[in-house]
Structure 1
Amino acid sequence: MNSEKLIIELNQLLSDFHIYYQNTRGFHWNIKGKRFFELHVKFEELYTEALTSIDEIAERILTIGGTPLHAFDDYLSTSKLRVHKNVSLDTATVTAIHEQLSQLVDQENVVKALAVECDDNETEDMMIALINTQQKTMWMFKSWLGEEVTA
C-alpha cells in the first residue's frame, strides 16, 4: 500500500482536529448569555469527542507506518481551520463550530478517497464514522441556528 500521501492527509486532519478541539474548549470556557448552560455542556461533549478522534487518528497514522504530528507549531502551520479567540456569543460560537465541522468533513472525504485508492478499509471505515457523526452534529447546529437544512 502506498500510504505516503494518505499519511500526509491524515496529519492534515490531525492538525485540523487539534485546532477544532482548542477552539471548542475556548467556546466552552467563554460562552456567555441565556444559552450558557446548554452550550457549555454541548461544547464539552464536542471537545471530548474530538480528543478521542485525535487519539484514533494519531494511532492510525502510526499503524500505517507514519509519524503523527505532535507539536503545536506543526498544528498551527498545517491546519486549514481558523483559530478563534475571545468568541463568547451563542450564535457566533455555534456558527464557528458548524463551519469547522464542515471543513473537517471535507478533509475526511479527502482521506476517505485516498484510503480507497490504497485499499485501506480500516481508514476508510474510520472516515465514514467521523463523517456520519459530524454531519449529524452539523444538522443539529443548523437547526439550532434556525437555518433551513438541506441534504
Structure 2
Amino acid sequence: MTDLLAIAYPWIKAFHIMAVISWMAGIFYLPRLFVYHVEQKNGVDPIFEMMEEKLLRVIMNPAMVVTWVLGLCLVFTPGIVDWGSVWPWVKAAGVLAMTWFHHWLAKRRKDFKEGRNTLTGRQYRMMNEVPTLLMVVIVLAVVVRF
C-alpha cells in the first residue's frame, strides 16, 4: 500500500490542493452570505437560504471530506512527514481548527434555517477572519517547515 501511495504521490497532492482550494472558497464565502442574510431589511430572501444550503452541502462538505482523505494519504506516504518536526503538528492543529470552524458554520446555517440566529452581521464579519488566520498558519507550517 505504501508503494502505491509513493507512486501516486504527485496526483494525490494535486487533487488535495484542488480540494483545499474548493473548501477554502466555501469557508470564506459562507460567513459573508450570513452577513447579508442577517442584515436583510425586508425579511429573508429565500435565495440566501438556498445559496447557503447549496454552498455547504454541495461544495464545502464534499471538499472537506476529499481534503481530509487525500491529506491522510499524504501523511501515510513514506518519507513525506517527519513527525519529529514542529510543522506537521502545527498544520494538524490548524486543520483541526478549520474543521471545527466548518462545523460551527454548519451549526449557524441550521440556526438560520430554524429561525434561531442570534449573531449580528458584525460578529459574522469578525468570524470571517478566522479561516484567513488559520490558512496563514497552515500554509506557513507546510511551506516554511519550521
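Rule-based calculations on the coordinates, nothing more; no lab input. It should be emphasised that the depicted structure is a prediction, and the values quoted were computed from it without experimental measurement. Cβ atoms are built from the backbone, for glycine too; each structure is taken alone.
The table for this structure:
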read-out: Structures 1, 2, by distance in nm of label points 7 Å out along Cα→Cβ at positions 40 and 56: label with the highest value; value: 1
read-out: Distance in nm of label points 7 Å out along Cα→Cβ at positions 64 and 104 derived as 1.9 - corresponding label from 1, 2; value: 1
read-out: Origin of the derived value 15.6, 46 (Rg and Dmax of the Cα atoms in Å, for residues 48-87 alone; candidates 1, 2); value: 2
read-out: Identity of the structure behind 3.8 (criterion: distance in nm of label points 7 Å out along Cα→Cβ at positions 8 and 128, calculated), options 1, 2; value: 2
read-out: Winner on Rg/Rh (Cα atoms, Kirkwood Rh) once structures 1, 2 are ranked, highest first; value: 2
read-out: Per relative contact order in percent (Cα under 8 Å, 6 or more apart), the highest-valued of structures 1, 2; value: 2
read-out: Highest-scoring label, criterion being distance in nm of label points 7 Å out along Cα→Cβ at positions 24 and 96, among 1, 2; value: 2
read-out: Entry that produces 12.5 once mean count of other Cβ atoms within 10 Å over residues 32-39 is calculated, selected from 1, 2; value: 1
